[in-house]
Structure I
Amino acid sequence: MIHFAIGTKAQFIKMAPIMHLLQGDGEPYHLLDLSQHGSLTGKILADFGLAPIVTRIGREGRSVTTYSQAVRWLASGFIHVRFKRRAVQDRLFIKQDGVALIHGDTLSTLLGLYLAKAAGLKTALVEAGLSSGNLFDPFPEEWIRRHVGKRVDYLFPPDVVSEAWLRKRRLKGRIVNTGYNTGKDSLDLMRNRVRAHAARTHNDYGIVTLHRLETLSSRRRLKRVINHILDLAQVLGKLHFYMHPPTENALRKTGLIQALKESANIHIFELAPYPEFINALSRARFVLTDGGSIQEESFYLRKPCLILRNRTERNEGIGKNAILSTWNPSQDASHLHSAEQEQPHETNSPDLSASRTILNALQEFRIGCGAS
């Protein structure tokens with residue numbers, strides 16, 4: 001059976017096309033919701049029309065939004081790994097053999113790996129092989145990706161660069177290049193589903209998102225990013241800041257949120273459902289972000305993108321529509337203005353080839369069976 005051991009919003013979105021294909025084939029599949037972003041799970045599944053067999057760690061409808069909650073959540077998960085293996089096998093993984101798909105470089109990636117191993121399952125890492133080249137930047141994401149990559153049975157890099165990085169390390173897992181990231185499959189699937197209009201528009205706003213642990217955990221780094229956004233708002237005009245709950249908590253704790261609220265050009269929004277956000281992104285002039293998924297989506301939509309980091313492990317858009325921040329407002333604004341001249345990408349009906357590649361590689365585990 002195909003299991004999905006995932007916990008964050010981005011993981012749910014990027015794994016959705018794989019679930020979509022299984023569901024289209026009439027094949028049961030199982031989701032272990034690790035509940036890092038548990039308050040968003042049901043909505044994302046509904047947005048994509050998905051109906052997996054679901055088990056979960058943690059309370060239904062609750063997300064991890066503070067560091068203290070993260071510590072308790074992670075400790076609870078590893079208590080299951082160490083002392084409750086029978087419960088992991090019987091309850092969390094519904095007594096079914098197979099392979100567990102995990103994703104990316106988050107704490108959910110780490111926890112998903114060890115829970116699947118405790119259940120005696122094979123494991124597969126989707127979006128494997130991305131690297132900044134520096135073990136400690138971003139931390140812990142870079143460490144997690146390397147640590148997990150050494151221990152899984154299948155690795156699915158999204159391009160030739162990440163594939164080469166994995167092969168150079170002679171890892172034990174079978175490496176299968178998916179050709180591109182499943183995030184594009186998700187974007188194409190959702191735009192086809194909701195008929196989002198991606199043509200060039202005259203909307204006058206840019207989009208801002210921040211959520212990475214490397215940004216939020218450092219007061220110095222967070223202050224630098226927020227001050228840069230405030231400076232850019234003076235040059236670029238209206239910005240729509242989509243606020244993740246952990247981001248809001250960090251900004252309140254550091255006292256930085258007040259400056260954002262006082263800016264005439266910055267408008268704060270709650271985290272939007274994926275279809276709504278994709279519509280907003282399709283119509284935005286440009287994007288300011290520290291997130292890799294948004295960097296990718298900006299590339300697929302050909303939106304000018306400023307990456308608010310010193311390094312990125314992703315190649316999508318670099319030197320084309322996207323650059324790493326120079327931390328000079330006039331230079332960064334100039335990049336965004338010049339990149340705005342690009343016409344947006346026209347998306348055809350989705351073929352979901354990256355997701356199909358993953359399922360083809362895992363064909364031996366695709367046995368239709370219900371929960372016990």
Structure II
Amino acid sequence: MTDPARTNLVGRAASAGPPNRYERVHVEHEQAESFADEPMLDHRPRVATEFLPDASQSILTRNDSPDISFRWSINPYRGCEHGCAYCYARPTHELLGFRAGLDFESRILVKHHAAELLRRELNHRGWKPQPIAISGVTDCYQPAERRFRLTRGLLEVLLEARQPVSIITKNALVRRDLDLLAPMAQRGLVHVFLSITTLEESLARIMEPRTATPSARLRTVAELSHAGVPVGVMLAPIIPGLNDAEIPSILRAARDAGAAVAGWTLLHLPTSVEPVFREWLDRRLPLYRDRVEALIRSTRGGHMNDARFGHRMRGQGEYAEQIARTFHLFAKRYGLDGRLADLNATDFRPPRMPGGQLRLF
């Protein structure tokens with residue numbers, strides 16, 4: 001019988017595991033008999049996405065990590081249907097009682113009142129206008145956004161308040177909101193970054209199964225740039241031995257599409273992300289496994305991860321330095337080594353509250 005832990009589920013990167021580190025009892029699900037001997041790819045098992053209400057009473061999250069550029073962030077969804085095999089946010093689902101593997105991709109918590117919460121918090125007298133990042137953890141334009149439109153609701157409040165914001169996404173759905181992003185850009189209120197990890201459609205399909213294709217992301221960069229929205233590209237993450245050879249070609253394609261800047265991070269595999277990634281690598285790219293794992297260790301002092309601030313985003317050692325040199329060389333060659341203009345935080349005004357309520361204390 002097929003091992004359920006190693007089944008390639010349609011549109012999913014992870015398998016069922018690993019078990020939640022915080023749960024004392026682990027349940028193993030048996031593979032459905034109808035899938036046991038099914039040879040046809042089109043009949044692989046499918047896992048439907050479950051959307052659960054999130055009862056959070058606040059929407060702004062404060063960041064105090066010294067190697068993260070933003071202080072405040074918003075994440076309208078917890079979990080992410082994009083299902084990227086390497087996603088560093090997977091362990092956050094364990095804190096909710098779920099698994100970092102398939103649960104993270106298929107059990108999405110939705111903050112239905114995100115826009116109302118933001119309106120209230122921007123009205124608080126303690127709020128000092130400064131840039132906010134949307135998608136500091138999970139992608140605000142993941143497939144769920146087509147249905148729930150929470151990110152669009154947030155942008156409407158941000159535009160009304162003239163509150164600066166930066167967005168990072170892998171999804172071309174951001175183009176839907178150009179009618180809001182363009183006027184925000186005219187006031188210096190928004191930056192948008194597209195994360196592009198590969199130009200190979202086949203690799204993207206198994207590594208990031210529910211994201212927009214690389215070509216769609218590049219078209220999105222072009223449309224944003226043409227509309228006057230400051231746009232950059234993030235090569236995040238660079239995975240040693242898997243997509244690092246694409247650095248020059250991705251940067252050239254980004255330049256040609258109209259990106260103004262580019263950045264990068266090295267793959268990091270905190271806690272339960274490591275077993276998810278390694279199981280995915282063994283199941284989907286077995287011929288790459290040994291080389292990729294060896295090169296990751298060469299950038300992490302012999303380990304699969306290094307959680308130290310100042311090291312987790314860049315790594316160390318000769319191979320990590322080679323990646324950094326390659327990126328900086330080609331970013332400079334293609335004019336992507338600068339920075340976007342600072343966001344404008346001087347025109348802020350508290351957004352209207354329902355019923356004309358005055359600003360909160």
Source structure (of I, II) for helix-only ellipticity at 222 nm (-39500 (n - 2.57) for each DSSP H run of 4 or more, over all residues; to 500), computed value -9500: II
Parent structure of the calculated result 1.20, given that Cα Rg over 2.2 N^0.38 Å, for residues 53-204 alone is the read-out and I, II the choices: I
Quick check on the output: 19.1 is mean projected area of the Cα convex hull in nm², derived from one of I, II. Which one produced it? II
Thinking of I, II, which structure, once mean count of other Cβ atoms within 10 Å over residues 237-244 is computed, gives back 21.5? II
To test your reading of the models, identify which of I, II gives 0.95 for FRET efficiency 1/(1 + (r/R0)^6) of positions 109 and 309 (r between Cβ atoms, R0 = 30 Å, to 0.05) when calculated. I
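All of the numbers you see were taken from the coordinates with simple rules; none came from a lab. Keep in mind the model is a prediction, meaning the values are calculated, not measured. Cβ atoms are built from the backbone, for glycine too; each structure is taken alone.
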